[in-house]
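**Student:** Listed next: structures, encoded as structure tokens.
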Structure I
Amino acid sequence: MHWLTPLCALSLAALAARACPGDDHAHGHGHVHERRAYPQVQLAPPSRPLEWGDVNIIHTTDSHGWLLGHQKSSFPEPNYSGDLGDFASFVAHMKQLALEKDVDLLLVDSGDLHDADGQRGARSAGTGLSDGFPAGAVDGHESNKFLFELPYDVMAIGNHELYVYNVTYDMHKTFAPKLNGRYLSSNVNITVLDVFGRNVSVPVGDRYVKFKTRKGRKVTSLGVLFDFTGNDANTIVQKVEDMVKEHWFAEAIRDEPDFFLLAGHMPVKKSDNWPTVFNAIRAFHPTTPILILGGHTHIRDCVQYDGRSMALESGRYMETVGWMSANLDKKGSTKNLTFSRRYLDPNRVTYEYHSRQRNATFDTLQGKSITKGLNDLAKQFTLNMLYGTAPHDFTLTRAPYPSNDSLLSLFAEALTYSLTVNNTRADVPHIMIATAGSQRFDIYAGPFTKNDQLTASPFANFFSYIPNIPLAVARQVLPKMNGAATLGRRREQDEERYARGDVDVQYRAWLAEMGRRASAERRDTENATLGYVTSDSCPGIGDDIPHTPLPFFPTPDYTGSDAPTGLSDDTPIDLVFDNFTQDDLLIALNALQSEKVYTGADALPYTNVLAKDVLGIYAQKYWN
């Protein structure tokens, strides 16, 4: 992740003049980077060195295409400003430190490398590098190539590799072979044609792998996906409880290794699927160390199921790099092991501090090559195409809704302009309603590019309308949709939404709890920047750098434009809505009046503009 990214490429010449000369200040001071053509900000160094053990793990998960990092100057984005080239340099230096310390260091990923879901699943905020591919290409095919250059020991499949068959097939045919048996999909199959042209169901990657570390330790590793139900046709996700009953599973865990390394796209909380795998192994190996690297819910979390295990989850969007260490003992011992864990903010200050490098010595040739390749891909995908300049930050959960700083309020305002451009019904009074879930990431002050649009508003939702709704009825529809009855139905559907891959409820609950806890504890964080403040069930403090927690405000399920004013209550208007909104809108509309029972047959096409185009059209008009 890199200061010089497609997000600022258009203003490169202007920004280059602001870049500072090489800075080799002590790590206790603010840090400036000579190769960063970007507005400079001071970043806090880590609070303390990492704890190394016999076995150490660097962990990534849920990166969703954020390989060029977070490039805006508003906090907390600078905390996560390192790109994949920086990360590659960091890993190389840490590998060297491991050699000097004569310990093992492994690199593990727990899935969701891109964001391919079409219209069927829960979308995360992917970036243009993975999702901005040209027509006819495959999501993530080009961006994933850069991951081949990192020395991953194990990678596991995620649910976002399964929403679209072509993506799953690409992972099976192109990605998995590059990992030489280390891309694991223990409970995930794909249907392909064999050499005789027959349909066969085979693992996307490998079910498990056994290998030895550099120090000769024997490892048995699996890659498990939670009980996901949103996968595309011709892919299969076996329930975890059924997977552990398979003959191959018993064979895989029969011989005792020095430790089990379990990577998988499952949250580490005891209420989810990991305990099922853990308990199945413990039934045969009651004392063997078990190291678990989870993911999926986009939070920082750590759990110890017993004294000889640790389970770590390392956030989302390359906003966290996880660290785990373990000191092992003799086989058969029943004593508690010594573990440590840390959540690193992925930026060059963090990387240089922990790898004992200076700015002048940090970059490796491989790291610089990856950064250049990523920027070249961004140019190829025209991700720096500029729509306008955002006047200030618009956030999803850090500003109340409605407000001038709310992204949902901005989107509602943008609907009224963008959907009526060159529209024959533009002069008909209207109310427009859209699902709030179509907005996936904050917009920050400064250049608003194609990449920003893809990140903030990725869905291709289309818009319909029902004509001749009395204004008095129409103005009540949005409040009704966001009311208690609709929210109650949504809560009933939360379990189903989670099974299909939607983790918004879990992630936002984590943010809300973070804010409540900070208010109660009233820590002295006066000089700390905004960021994650983690509380988990493992000993000690997990966050590498102290932060002030992000403000959190609840958001509605639906957003919409204001009702037209100066009209009588019986004025007929157009009720405009996107396709993901239709079911709840019809329920609300029929509950508010009895003149007619409205159905989907009453919905007519309103415009060719899709939800993902709305902010760009608006920015071209109002942000130039």
Structure II
Amino acid sequence: MIDLAIIDYILIFSFFAISLGVGFYVSKKSGKSSKEYFLSGKTMPWWLLGVSMVATTFSTDTPNLVTDIVRNNGVSGNWVWWAFLLTGLLTVFIYAKLWRKSNVDTDIEFYELRYGGKPAKFLRAFRAIYLGVIFNVLAMAAVTLAAIKIGQVMLGLSALETIGLAGIVTVIFSTMGGFKGVVYTDFILFFTAIIGGVGAAYYCVNLPEVGGLQNLLVHENVVGKLSILPDFSNTEAIITLLIIPLAVQWWSAWYPGAEPGGGGYVAQRMLAAKNENHAIGATFFFNVLHYALRPWPWILVALTSLVVYPDIASIQEAFPNVSQDKLGHDLAYSAMLTKLPSGLLGLVIASLVAAYMSTISTHLNWGSSYIVNDFYSRYIKKSASEKELVNVGRISTVLLMIVSATLALILQNALQLFNIILMFGAGTGLIFLLRWFWWRINAWSEITAMLVSGIISILFNFTGLGVWAFGGIDTETNLEVLGILPGWATYPVIVLITTISWLTVTYFTRPEKLSTLTTFYHKTQPGGPGWKKVLEQSNEKFEKKEWNVPSGILATILGCFTIYGALFGTGYWIYGKYLKATIITIIVIILSFILRKLWFRIKSDIF
């Protein structure tokens, strides 16, 4: 526990006050209609939406997760989430314009635009609860768990005290301000979070125990963790940390904020944009900041923690008041922050408060939009007034906060939950990519993928089947079991089974009605050979346009090299490898000009 100075309290409570002020300021306009409450009337500019996406993904659990990864698997372990850049850029150059053209109010509403009949109706209702409540609650619980750990380590607060303080303020401004309150507050919180993260990294690197950047990089606890790529002599590490994420995970997994084809709160921001151009600009801006630059302050703090707190025992010794069930490597980030001086400490705590509030408020508004738009107004009370819908949104916001906070009291670490969510979405991502471009996919395809992925994940992770197949500890005998397949095969096997299942069901069930397919095509105009049969059968005449998906894929590839290059280049500048850093920086600049030229070509095709 640390003692805060007056300046620290001023900084922390100022942000609470600003957030509440923004919420109350926009509450009157946000409460006019459900479209205002959840999408701000679809008038948002790209730069504000892009900043909001970045702020949302900088949650209190993110630096904890990165710290957990670095301490266990080194810097290269971050490829488990860096790989999602591929789907992020596909969303930018291919799917953002399609979402905006669909003109739906949520990505769940998409189901009754793309599919028809009772299966589509069931899918929309089920996914609204499945994602808006269950998955959403899991994600918020991870964020709240991180806040609890920060409160315990840094401020000596109990779990209930942390939830009571940060959670109540967040739910008040989220309930009052709606989406506009969330986005406006995100703009302020983003800069606070960035400044706090960079300040913390700089100070931790220069602690006497660490001795500066040069000493950190040659320390025996750190030197083996620095590589940005896994050790190529370690086959299992290469497969687990690099090959599976880049070859399988990015396109096959559903994960909040990195959904293949766009979805969730990223889709919500694209749908809230002024037009297609603003939707594309927002998502590109988000991906650049999220992957290229922001990870390094967290990584540096994680590396310094290996010097100051080399193992969990040293963390426990330094913070004996932390409950046993919350001990883990992810605590090291909070532990390092206790070393900060007054002023900077207050700023960093304020930045973590900002990160928590930004992420939770987004999830609350996003989840509530599903409950209201895709469940309540669609199936419970179709005649509900706009005022009633806003009130239901506010009530569901409060309930989501209560449930997620309760679950956070049970969980132990962020990486645990990250893996669970990743497994439950395994194998579903390919549908989200193809459903725009292949007419044959139907509602039963998605229902099958969702159910099979969930069932197989439960069997492999929570029963003896997973131990028998992939090895582990038998809970009955407490003995280690080798299994018939290597442990890294778990995820690809789930993806394979899920993919075979939904493809089989697709071909053994009827396609969607021609009228449903032509209506969808007319509205979104995805183009491509996957719609050739529908266009031939339809009596409607569609305007022929150049199919810009090949250009979008090329832009995605160039964008990946550019952003990964910026990621590597930043790392090499930090590591003091100036020749490599200079070469990569020059390449990144050249690729940026090429990408810009390609983007203008795609833009002219779209608009």
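What follows is calculated from the coordinates using simple rules that are stated; it is not laboratory data. All values derive from a computational prediction rather than experimental measurement. Cβ atoms are built from the backbone, for glycine too; each structure is taken alone.
**Student:** Looking at structures I, II, which one was relative contact order in percent (Cα under 8 Å, 6 or more apart) calculated from, given that it came out as 17?
**Tutor:** Numbers: I: 17; II: 26.
Answer by label: I.
**Student:** Going by Rg/Rh (Cα atoms, Kirkwood Rh), which of structures I, II comes out largest?
**Tutor:** Details: I: 0.98; II: 0.96.
When Rg/Rh (Cα atoms, Kirkwood Rh) is calculated for I, II, structure I comes out on top.
**Student:** Which structure, out of I, II, was helix-only ellipticity at 222 nm (-39500 (n - 2.57) for each DSSP H run of 4 or more, over all residues; to 500) calculated from, if the result is -7500? List each step's numbers first, then the result.
**Tutor:** Numbers: I: -7500; II: -20500.
Clearly, the read-out refers to I.
**Student:** Identify which of structures I, II gives the largest calculated value of mean count of other Cβ atoms within 10 Å over residues 353-360.
**Tutor:** Details: I: 17.4; II: 28.6.
When mean count of other Cβ atoms within 10 Å over residues 353-360 is calculated for I, II, structure II comes out on top.
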